[in-house]
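What follows is a set of structures for review.
Here, each number is a calculation from the coordinates, and none is a lab measurement. Computed from a predicted structure; not experimentally measured. Cβ atoms are built from the backbone, for glycine too; each structure is taken alone.
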Structure 1
Amino acid sequence: MLIKIGFDIAYAAPQPTPMVVMLSVHPSRVADLLAPENIVCDAPTPIHYYHDGFGNWCGRLVIPSGRSVLSNRATVRDSGLLDTEMPNAEQIPVENLPDDVIVFLLPSRYCEIDRMMDLAWSLFKDAPTGWGRVRAICGYVHNHVTFGYQFAAATKSAHDVHAERRGVCRDFAHLAVTLCRCMNIPARYCTGYLGDIGVPPDDTPMDFSAWFEVYLSGRWFTADARHNKPRIGRILMGRGRDAADVPLSTSFGRTILSGFKVYTDEVVEG
């Protein structure tokens, strides 16, 4: 299947401001693009690209004073398959994990393992290890937290989310990631496009989405505590320890987000 993706994101700056953006499709999905992405700024400014420490594709630019709009349109070929499920996937003992996976067991800015450890073990110590434990964690978070865009807060951590019992997709992911790490299951935060494909359409404005991945049986699997069921058409943009590693944009100076539109639509072929 083909999926059209894109965005128009506007920033207002009182003076020329350096910025790093993470708005490209992840390198693992570049081969699925029908044509190379071309992220443009309506104010002429060059964008320099580099790979960060997690392998994400980042762009550096200086937006001029006033209003600037970053835009992108692309088409991605996707399998059209639901997220992979493997009920027999096994948890790997910590001492046998690859070196590059260990970082996804450690605390991070939004995932305070030390504050959640006792709760996690009281809830999930009797759940089947591996896939069964991940499913138990996703089910718990899905039922414990109420979704709403009005509940978004940039400083909200997993511990805060659990206490408040409300949040947006990144909050569901942070809480689930934290609980998985508490149970010695490596988990990493993901962000990208996820349209209403194979599900009833949502009338709320489209946004980027957050989910997470767990390391079981020697590979990474997608998990989603907000929706708590396999979905079609995820287009990955970035991975990291938590949202602090994959911000859509980082401004090195004062800027205001003045416009935000995201597009994710299935292309009807025929």
Structure 2
Amino acid sequence: MAELIDGKKISQEIKDELKEKVAELKEQGISICLAVIQVGNNPASTVYVGNKKKACAYIGIESLAYELPEETTEEELLNLVRELNEKKEVNGILVQLPLPKHIDEDKVIKTISPEKDVDGFHPQSVGALSIGQKGFVSCTPAGIIELLKRSGIEIAGRECVVVGRSNIVGKPMALLLLRENGTVTVCHSRTKDLKEVTRRADILIVAIGKAKFVDADYIKDGAVVIDVGMDRDENGKLCGDVDFESAEKKAAAITPVPGGVGPMTIAMLMHNCVESALMSQE
């Protein structure tokens, strides 16, 4: 049976470390503030925003919440972002995605100052990651690297396969694994013989948004399996992109859903907020 990689436990460790750091910074007169903007009332977004506020409160970071109506215009949102860019006391700006259809997400992301882009989505942040320079890293992939490291899983020299090529998870994940000296293959909907490729993986990371798509047939004996999916099964129960019951019989270690990657995303967002405050001091 596979060892369970406990994202709740590891994210709690990170939050406790950050809580200490924030307390030290407060003693030096440095406070940290995250501005969170939500447009409309998408139920999943409301849950995420609530979790982010809770994490801020726990760590000692101030959070400013902007809950805007669905009919907010693109220009109104862009003006708010520009206003927050100018506010010295705001260290991080987070616009909760997805946005309503009439607002161009790309334009909004590009308007956030790269120094306050704690989500790591700005083209400048992505470019810095791709050439190995300092910058914010997208929180989910950064959280997965922490999960692996803190679970004592070696990345260097291992075959790493990422299933999914999104800008938020797949692509930055591949770059981070490369940075840790993994040998990386990225698979997607056009990949031929997907099972053959995934069965080579020592570390398999699945982020395709299809409930229970990857079962034991896709997994090499003794592989580490990281499930980034957040789906609902036929009974409406929360599940991942990996069929956990079948996969755990073959894997050496595996993340559950929920309680695996999800909590790490928020822990790394908090980490980026603290980094942003330290960078503004420099």
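For distance in nm of label points 7 Å out along Cα→Cβ at positions 87 and 255, the highest value in the series 1, 2 is held by structure 1.
With helix-only ellipticity at 222 nm (-39500 (n - 2.57) for each DSSP H run of 4 or more, over all residues; to 500) coming out at -5500, pick the structure among 1, 2 it was computed from. That value comes from structure 1.
Of the structures labelled 1, 2, which one yields 1.6 when distance in nm of label points 7 Å out along Cα→Cβ at positions 119 and 223 is computed from its coordinates? Derived from 1, not from the others.
For distance in nm of label points 7 Å out along Cα→Cβ at positions 71 and 95, which of 1, 2 scores largest? That would be structure 1.
Across the set 1, 2, distance in nm of label points 7 Å out along Cα→Cβ at positions 79 and 239 reaches its highest value in structure 2.
Upon calculation of relative contact order in percent (Cα under 8 Å, 6 or more apart) from the atomic coordinates, which of the structures 1, 2 produces 22? Going label by label, the one that fits is 2.
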